[in-house]
Structure 1
Amino acid sequence: MLKGKNVVLGVTGGIAAYKACEIISGLKKIGANIDVIMTRSATEFITPYTFQSLTGNAVVVNMFETPKYWDMEHISLAQKSDILLVAPATANLIGKVATGIADDMLSTTIMASDKPVVFAPAMNTKMFENPGVQENMKTLLKRGYHIIPPKGGMLACGDEGQGKLQEVSIILEELERIYDKELQRENKDLEGIKFLVTAGPTREIIDPVRFLSNHSTGKMGYEIAKAIIKRGGEVKLISGPSGLEAPEGADTVLVESAEEMFEAVQESYPWCDVLIKSAAVSDYRPKTREGQKVKKDSRKEEIQLTLVRNPDILFEMGKIKGPGKIHVGFAAETEKIKEHGEEKIQKKNLDFIVANDVTEEGAGFAHHTNIVHFIDKNGDHSKTEKVEKSAIAHEILDKVLLKKKSENS
């Protein structure tokens, strides 16, 4: 809850600047303390005195005016705040932060803050849909910032479409939700819980030169491991070949083949409370592994490669799953997401599955983002928007924690 907390409200130059008055009123009602930073262009729409009257605090506009705090002002406000909200957020301000430009008090304070920063964009529809603006917002999400999307409707300019500042009530609800979630994570809510996470692809060797594999980079599993560490949990990460750096604080075990990953999971399984299997394990391997490179035969247009089944790690671990253990699976699909997900939950004795349609843009392998379906063993089904994999990692852990609490209650 934001009662008694310090909120820094950044106001940029747009017709929706007047809505900041309603935001301040709503924050005051829940007992928050508000400091306002305005851009120069925002003062063309509303006066600093209005915000000073509403908040009871001095309003900052100029980086070089007389400081009202003993510290450098942008550092002082960044350190004082518990959460920072920019509403309305213009395309200009979003672009500045995305590209690392800090040339006024608001952008400088955002750069100096290590607290949650939330943007509520408001602008012309065409501007909002501009690829540059969309790319900048993706960059912000990737860096851990939060965005409350604008709503659709008739804009002040007469255009109709997405771009109106989101309803104040929704902004306030989202602000509290984001703050509560960030606070929960900072309070190490996973302390004492042991996680076993698999990540990346496996390689099935044909000969010393060639192998069978897939497009997985390991990004999702590595983000899950990092999120666990951030929230105070213990994690052993079993990773197939990946170019990613091992997360600091994780006990990382590197393997190559599906059989090696299976052995590593079996060895560590008794230790863990939660198994999250995000690795993309090869279903088959060559029946024989050649000791020398198989030479091309110019007389043959075709060759035959005999494959045999690899162990299904989640299925095998599901057979020995004990009381109190939580199993989370992943499924990369191209159709019938819910049907295939529910089938795998039953077959592999999972608590829930994280499934995605790898044909969707921005989802699946080799992306920083993903679009996933959460399906649990009770048949509950929800789908995320396209968000950073780091955000999905925390959603997975939130669901694990909720499951663990329900079992302990």
Structure 2
Amino acid sequence: MRRFLILFLCSALSFSYAQSDEEQDKQVILLSDMQLQIEINQAMNDLYNFKFAKAEQQFRWLKQKHPGHPLPYFLLGLSEWWKIMPDMDNTSHDDTFLAYMDSVITISEKMYDKPKHKVEASFFLAAAYGFEGRLYSTEERKKWAKSAVVGKNALNYMNEIEDDADLSPELLFGKALYNYFSVWVPENYPLLKPIIVFFPKGDKKLGIKQLTEVSYNAFYTRIEAMVFLMRILNSYENNKPKALQIGEYLHTTYPDNPYFHRYYARLLYSSGRFSEAKPVSEKIIERIDEDMIGYEGTSGRYAAFFLGQIYESEHNSEKAKYYYIRAKNFSEEIEATDTGYYHYSLLALGDIYKKEGNDLESKRYYKLVKKQAKRKDDVHRKAREKLRDF
């Protein structure tokens, strides 16, 4: 019911500002309007730097200036998306996000019938359906059927778009993702091969090249492209130095974005750059303690574990113990007790207490590892072996 009311409100607003066909025909192509990009550049920076109120004020002004156009609704929806990003378990923004994207689809379908606006409308239709698919397909939502339906819609509109000189940097974003993941998915999920075979053939190298181009030349999709490129290079292409370069840029440019902050800390830690990872991770903990917007248990779990490992490597058992306990507590607060960060924090605490001669606490933590980890996990085996030493 809540989503219906929000959708009704957004739709009502869009149609109350709806333009006549003649007015819409006179309208410029906003996606390539350089003057508009200059006007809202600060709002885009505010969005990615988690200054949502300032960004949304500008997007609402854009909605008044260009009534009946999908762009302001798309940007307002993007703002809701980034409220979701730091903590995917939090569904409180889902309805508002989906309502804005549904409004983008409704308005774009009207634009789609105008030859002058067909390419621009196709972009927004593909983007809105694509973002909805991203939400539905998360591990936290697991709405696979809905994700498949909207994903197919996104692909249909994306395939209708031919290269356009004015819009190509923005249009390339969807094509880049398709080129990469249409190959990556069947490589990593063989059961999906029979489905993928009916889709156009992709090209992973081309996809990476296109994402790189978008990250340099696009305006509205530039940062989204950089996020995907960073994650692909780090997780799938074994190019951590390049991923780290992007991560550093994103965190430096948008220092109050908790997702960029957390990912940069992960990249520094996994690259063995502990001296740089330490202050970056400590700042995450500090901001969580200050209740800064977007900083929550997931970021804390990562940062506290990294700090525990770093201080342990420096033979500072007290600080290592403090941060491992915080990693444990963060994990339990967000119910992430099935993860390696949690299990290895417990194992490390068992080791520290054993060195301190506190066998009772040491055994307690080793037993907790056995209880929480799967028997086949290496951490479970280590806990069993350590318990046999008593």
Structure 3
Amino acid sequence: MSLPGFAAFLGARLAAVFSMQIQAVVVAWQVYDLTRDPLALAYAGLAQFLPMVVLLLPAGDLIDRFDRKRILILSWALQVLCSALLWWLSIQQAPPLLGFYAVLVLFGCSRAFAGPTLQSLLPQIVPRDQLARAIAVNASIMKVAVIGGPVLGGLLYAFGGAAAYAVCFGCTLGAIALLARVPVRHASGVKAQEASAWGRFAAGLRYMRSRPIILGAISLDLFAVLLGGVVALLPIYAQEVLEVGPAGLGALRSASAIGALGMGLYLGARSLDHRVGRVMFAAVALFGVCNLIFALSTLFWLSWLALLIAGAADMISVYVRTTLIQLATPDEMRGRVNAVNMLFIGSSNELGEFRAGVSAAWLGGVSAALLGGVTTLAVVGLWMWRFPALREVDRFEQVTANDRDAIK
């Protein structure tokens, strides 16, 4: 796609996600290595999730009112600071566990602003008629970082966490430099009659409640991944079930990204053009089945393959959900809607890690993974019944930001 600024935007996102993925695998391994306690992994997820809960809605309001590119640059600058602090902790002879949690809280604060800002910026760079393809290309390119980041993080950890965090520091600085070159169309802004912050929050929430497509798409991700995700359990599987060490952990974290990359490239070349709602639900169901296979596997290759297919299925779901939300949201509400979306995504990821860690502590890692796969399938069935408008979406062109009754 030859659009002004789109290549620089992709490069900036690639560098930022690369940094985040390296950091995620190294922090998880360090925390578990220090404690050998699944609850420590749960607290690491909770430390990132709680500041997002507090800040995401105010962040969405600010994103709709001020320069989105500047907000993103400041958010990434905070992530640069987090990398520097993690580097400092790693060179200590006895790094305090609470220090890691404190930095993850700070990192969660930065993500509260960076996540919804990134989602809100893309429609200001890409025309509406090319948005679906841009989302697929953007998502697939990001998977390059999701693939390479964990693998490199696992390899770098063999030389100590400090080297990994130094790479994160440089990648995020590079992302800021690239983003500065991206031309962005001016957003329309919040309507003048919405004078108070609460009024602006309420307007965004009312809009989402009035659009079952948006509400259903956002909440499906929340509950499917919150109850069914296995990412937080990967260190346990890598050490105790599959016995593959930190390099194997990096490979496991990259498996789903490889599947997502392949599917994203396919969707970028051949966009879905019919029955997109039903395809999305089928993809989430396949995600749950693959997690069940992973839960029962004691073979590294089978576990890796299950995560690969789960990643491909998740990419289909992400592609459909993201496109529907972007097309159904007017520009003046993108910050608030994407903030709620990011809150739900954060809930499904970070709070999902807490849920998985607690379940593993109570039931064991394998039982926790099995429970997650079963509940994902239950969520799919319930949401297909509860949100028929989402289930019956045929083409993306049906969805508009102004006609809430376009799809019955």
Kirkwood radius over Cα pairs in Å - highest-scoring structure of 1, 2, 3: 1
Structures 1, 2, 3, by distance in nm of label points 7 Å out along Cα→Cβ at positions 184 and 296: label with the highest value: 1
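One of 1, 2, 3 was used to compute helix-only ellipticity at 222 nm (-39500 (n - 2.57) for each DSSP H run of 4 or more, over all residues; to 500), and the answer was -26500. Which one was it? Let's see the in-between values first.
On the way: 1: -10500; 2: -24500; 3: -26500.
Derived from 3, not from the others.
Taken together, the values in this text are just the output of simple stated rules run on the coordinates, not laboratory data. This structure is a prediction, so every number in the text was calculated from the model and none was measured. Cβ atoms are built from the backbone, for glycine too; each structure is taken alone.
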